[in-house]
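Once you scroll down, you'll see the structures, which are given as structure tokens.
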Structure 1
């Protein structure tokens, strides 16, 4: 989760011997688009996206899968920019290392 924090990225690469001046950053946006509802898109992530599958597996062991489902549906719905499908812009940090 901390790959989006520049200082954490610099620290990680420093451990690998990469100096900070060789690292550059740019904020970018990827838009997740899906032809169905946000709730249906959550189901796609639950069934086919490894990290989400793992989160649900852990939540099921603790009896919290329904809570996770609701939280993700609420999140997807709140971030959705489309009226008749699902379109969720997500900002990320693009990291480039010059060797």
Structure 2
């Protein structure tokens, strides 16, 4: 139904792009253009889901890699910090005892 509107626009000499619903009710990006030599109009459309899918996949991959990197950094950082923290606690306790 909506695709026919795009064809009508192309047939009357208009050209452009539109985001709308196609005849199946799927949200699409449609481009329409008149073909003056043949007195025809041409419409090309692609589902917005097809356009978004690679971006969503890339986002999920980056999210997983980020999570793994954060966990690995934490696991590698803790063995370095725990001994320093314990040493600082001992020094603090010794300092407090020396004040008493």
Structure 3
């Protein structure tokens, strides 16, 4: 689920993630649950997705602080990366979900 969440948040535009993340998670679960192993419900997967979205914070640290002489291309990439993380944190109510998991 961490890899799936990372892909959805970091690889897709924010607009596409918002439109398609639920369907993509359902598709992932359909394929995963068709094999052997423990089935994961959508609700479990969604909550896990919310929790793993928090990983975007440390994952984006290396691009937030630009090294001296960073190219314009790298700055554009870093801005996109960071904006996707910030949008996901808000969209997925990550702070509330993480706090709830710690209680």
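Each of structures 1, 2, 3 was scored by distance in nm of label points 7 Å out along Cα→Cβ at positions 18 and 82; the highest score is held by 2.
Given -25000 as the derived value for helix-only ellipticity at 222 nm (-39500 (n - 2.57) for each DSSP H run of 4 or more, over all residues; to 500), which of the supplied structures 1, 2, 3 does it correspond to?
Only structure 3 yields this read-out.
Structures 1, 2, 3 were compared on distance in nm of label points 7 Å out along Cα→Cβ at positions 10 and 50, and the highest value belongs to 1.
Quick check on the output: 15.3, 50 is Rg and Dmax of the Cα atoms in Å, derived from one of 1, 2, 3. Which one produced it? Show your work: numbers first, answer last.
On the way: 1: 17.3, 49; 2: 31.6, 101; 3: 15.3, 50.
Structure of origin is 3.
When relative contact order in percent (Cα under 8 Å, 6 or more apart) is calculated for each of 1, 2, 3, the greatest value falls to 1.
Bear in mind that the values in this text are calculations on the coordinates, not laboratory data. Everything numeric in this text was worked out from a predicted model, so none of it was measured. Cβ atoms are built from the backbone, for glycine too; each structure is taken alone.
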